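Every read-out reported here was derived from the displayed coordinates using simple, explicitly stated rules and does not represent laboratory data. As the structure is a computational prediction, the values presented were derived from the model and not from experiment. Cβ atoms are built from the backbone, for glycine too; each structure is taken alone.
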Structure P
Amino acid sequence: MCQFAEAQECLQQGLTLQSAAPCRDDAILLDMAQTMGELGKVLRYRGKLANAESYLRDALRIHQQTEHGGKQKCVADLLHELGVLYVKRHELTTAEQYLLRSKVRPTAAKAEQPQP
């Protein structure tokens with residue numbers, strides 16, 4: 001079995017388990033967003049761009065609606081992944097918009113790092 005196919009199956013099973021959690025607090029939602037983002041990347045690698053876009057957009061929505069310490073980096077990573085997806089689709093104008101939005105300003109990223 002292709003490693004990406006196996007990864008896809010494992011991530012989908014994990015997402016199913018996370019979705020069945022009786023409680024939907026921010027921690028569970030962020031775990032789900034992380035899984036969705038990884039699943040979106042795997043699907044993009046496998047050429048399943050429509051499915052990949054759906055998972056990446058859902059993950060992005062959760063990160064944008066949830067307050068957490070690494071929010072800016074997570075959002076930037078997902079915007080970058082969406083930009084790459086649009087490059088693969090040859091939708092270069094849209095890809096450029098996402099890739100430009102994905103740039104993290106160093107001062108903002110530095111502010112998110114924990115202080116010793």
Structure Q
Amino acid sequence: MMLGWKAFEVLILVIWAFLISLPGIGVAYVGWRVSANMRPFLIQAVLRAGLIAIAVTPSAWGHLGIVPAVLLAIGLQGRDRLVGIVPILVVWAIALAVMIFRARPRVAPAIPNE
């Protein structure tokens with residue numbers, strides 16, 4: 001019985017986190033589409049990684065529980081603002097590294113002539 005209740009609580013938390021993140025995901029989608037033709041690629045990757053970080057980075061603060069980190073970065077003052085900024089920077093750095101690694105030019109393997 002207890003395991004079923006915990007699973008229900010986790011499900012509710014996941015649904016709530018998804019719903020509260022929808023506006024950020026929408027902004028990231030629009031930004032992704034607008035930056036599709038942007039050159040050079042490094043600038044495009046930095047912008048897109050920032051959009052991903054702002055859209056999906058969670059953070060926890062007091063009785064609020066898990067909220068988008070951008071809300072904490074905007075709403076808090078002083079050192080408390082780091083609760084929102086640091087997770088965004090970490091996710092931005094990881095997203096940038098993944099995007100640059102995935103988008104590097106690939107060389108097709110040479111097929112020997114037989």
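General observations
- Structure with the greatest value (metric Rg/Rh (Cα atoms, Kirkwood Rh), set P, Q): Q
- Sorting P, Q by distance in nm of label points 7 Å out along Cα→Cβ at positions 12 and 100 from high to low puts Q first, with the largest value.
- Ranking P, Q by mean count of other Cβ atoms within 10 Å over residues 20-27, the structure that comes out highest: Q
- Read-out distance in nm of label points 7 Å out along Cα→Cβ at positions 44 and 68, computed value 2.5, structure in P, Q: Q
- Read-out mean count of other Cβ atoms within 10 Å over residues 4-11, computed value 15.2, structure in P, Q: P
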